[in-house]
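Multiple structures follow.
Values quoted throughout were computed directly from the atomic coordinates according to the rules given, and no laboratory measurement underlies them. All of these numbers come straight from a predicted model, not from anything done at the bench. Cβ atoms are built from the backbone, for glycine too; each structure is taken alone.
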Structure P
Amino acid sequence: MIDQQRWYAGVDWASESHHVFLTDGDGLKIGEKIFKHSGEGLAEMAAWLMVASGAGHPSQIHIAIEVPHGPVVETLIERKFNVHAINPKQMDRFRDRFTLAGAKDDSRDAEVMASALRTDPRCFRSLAAADPVIIELREWSRIADNLGAERNRLTNRMREQLWRYFPAILEFDSDLNAEWLLALWEAAPTPAKAVRIREATIAKLLKRNRIRRFNAAYVRDVLRQTPVTVAAGTTEAACAHIATLIARIRLLNRQITQAHDRLDALIAQLTSAAQVELEGKQHDAEILASLPGVGRIVLATLLAEGFDALQRRDYAALRSLTGVAPVTRRSGKSLIVIRRQACHQRLSNAMYHWARVAVQHDRISRAKYAALRSRGHSHGRALRSVADRLLNVACAMLKTGTTFNPSLADEKTPC
């Protein structure tokens, strides 16, 4: 049987234009061309690849690109081309085949990718169209993350202003975005007004916001502490600043709530769709959610940012992506093991919180953490080992399609 003829193309993408280099199956140059980044330009790119190569079907053309997402990738995948991604660091090593001087330009990079895909396809990762729900889940997950970071910035500014003139309020709660604390400041924005506020008013505020850890008398006594002496005008300036911050914090609180509701809806949509498609079998989301320490944010981040590796049940890839796999450097008698820095930062943060919560609620995770700490390892190092074990268990569960059973948890479960 004669193998199907193939062509190879490298796409060096940029913000305004994309350089494309096309070769045949023997590595001989067919042509190269620059296309503008626009709907018309990307359509022209796809058409040129077909005409220049003479291929009968887009699947005969294999395209290499550094970025694994974006409109260029989506355009090519939608038109049935075989698209493959390569890590930029690997791409830098392949470039040495063509120039020892370290020269770099768009034309050469496109040629290097086409040649490397032809000779070393194992170094590339095949890309496929993502589930629309996963695309939306990924975006909402990032939206929630960005909104949370913005709220932290605003609450830090609010804390700084309160520290200037009214530090008593900081004694109630470290979470300054809590609605009851915002309402309390509005009722008593200055030490002078705090002295006049009635206990009944505070009691109503606490009841309305369902705050039970403080009583009205305690709150009143704290507010009436001896105030900080400040320069004239400082209190008025700080109050004006805080008033603008509170309006934005409340808006962010609403938006974060909406983002969390949308994440829950999308995860439920994934689960329900899988039940129909897989005849009642459990979806990856259900399996992962059953693990100790996995909440809404961690689950959404795992599904959104690590979807491809989860689909492949690729434990090694997940370890690298999440940053829990250490980096070993061995040369002669020298052996150094260091933390992996080249990882997906959002997945790394998710794994940290997953392991942190699991240590609090899972017996085996807690014992592993304690053992590592007793051997002198740092808090972060111990949590990464706990996260590594949890990924191992998660892979085994995904392969067998079963949810987490604490009685069967075993650190030596193969993955």
Structure Q
Amino acid sequence: MKIAIFTETYLPQTSAVETQVLLLAQTLIQLGQEVLVVSTDVESDECYLEQHTLFGPAKPTQSIYGQNGKRTKLNLLKDFIDDFDPDVIHLFTFCSVGSLGLKYALSHDLPLITTVQNTHDVNEGFYGKGLRRLWNKKLCQNTYQKALAFSDLVTSPSQKILHKIRPLCKHQQLTVSPLCVDTELFRKRDSQDKDFDSIRRLLGITGKIGVLFVGTLGKDNQVDLLLEYWAKLSKEQNRLHLSIVGTGPELEELKQKANLLGVSSRVTFAGDIPREKIHLCYQVCTAFFSASDSNAMKAAPMEAIVSGLPVILPKESVGAELLVEGVNGFSYESAEEVGTILKNFALLSPEKEAAMKKLVARTLETVTLEEQAKSFLQCYTLTQKHHYKKAADLE
């Protein structure tokens, strides 16, 4: 099968969407499928093909993606896509590249599948001020609504998201799809003490109990609220230290907030850490903690669980769907509840912590990249059947 996947940004993978597409594309190719990823490159003014990836020129923007394809230049990508001759079009994002994929599918009467990992980007993923921001947001929302209306199949890793978008999907089929994470990487166990020591220093947790957050430092992840919780919680737990991995538009503002809250000595902003080192962060910490209750399925909580790290998430968050309460994590509604949870983690002996991590990892031990990719292959087959059944009905 020939699958063309459309995503606004692709490499380096810094978001859940980019990581999902990268892992899915690589695994599908290993399974013998043909894949073309269509994306953009802000450093190029020309269209080019590199291995299985087609890039169009982009310009920097104040959006969740940090860039937007130059629409006039993106039209030149159509000849490359024609040469690939896809069987299925798969949309992951809804800005300029998503618009191109949608138009291509409709103009060529191709089966169309759309995956929605969050509803935040479409509604709130545009920063800055002025008419350009409003215009880009309007174009993105227009593509999003049309994609949901015209897709043969709509998928999401979250039942909550599917329930929310169902009114926009009319008679289209909806189904839950996997959230691809690199299970091989996050199950990897490093035994070199020097690696652990350097990561502990980077996270600021040498001699302390590490509580980890990984993600983009933007409005969606509500790290400001995380710091407010931490200011209330950590005064009585001096051994606990919050390590924040990632960067984003609110980094400096969050550092200032940590100072104002008086928790700068109990919080470390570690910045971006190379993808191949992220698994070490999960291994040296004791728990993963997020305050985000947005309608966005994040990769980090699932990466944490696969690594054996229990997660602490708001009860209303989409990620709470991953929880086996009290086994691989805990959901909460108030700072007081989080305080009780973290107090118990602070009391764990090294032996009990090791046993806990084995139990946590066991809850997702059957999840593999191959199985996740095979699930999407079933979705592609279903997309084709639905598309051509509709065509036959019209005849």
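So semi-axes √(5λ) of the Cα gyration tensor in Å, computed for just one structure, reads 51, 28, 23; which one of P, Q is that?
Label of the source structure: P.
If you work out distance in nm of label points 7 Å out along Cα→Cβ at positions 229 and 349 for P, Q, which one comes out largest?
Biggest value here belongs to P.
If FRET efficiency 1/(1 + (r/R0)^6) of positions 117 and 261 (r between Cβ atoms, R0 = 30 Å, to 0.05) computes to 0.10, which of P, Q did it come from?
It must be structure P, since only it matches.
Out of P, Q, which has the highest value for distance in nm of label points 7 Å out along Cα→Cβ at positions 181 and 325?
Result for distance in nm of label points 7 Å out along Cα→Cβ at positions 181 and 325 over P, Q: largest is P.
Can you tell which of P, Q yields -13500 when helix-only ellipticity at 222 nm (-39500 (n - 2.57) for each DSSP H run of 4 or more, over all residues; to 500) is derived from it?
Q
Can you say which of P, Q returns 0.05 when FRET efficiency 1/(1 + (r/R0)^6) of positions 157 and 309 (r between Cβ atoms, R0 = 25 Å, to 0.05) is computed?
Only structure P yields this read-out.
Consider the structures P, Q: one of them gives 233 for volume of the Cα convex hull per residue in Å³, for residues 93-300 alone as calculated from the coordinates. Say which.
Matching structure: P.
Looking at structures P, Q, which one was relative contact order in percent (Cα under 8 Å, 6 or more apart) calculated from, given that it came out as 11?
It must be structure P, since only it matches.
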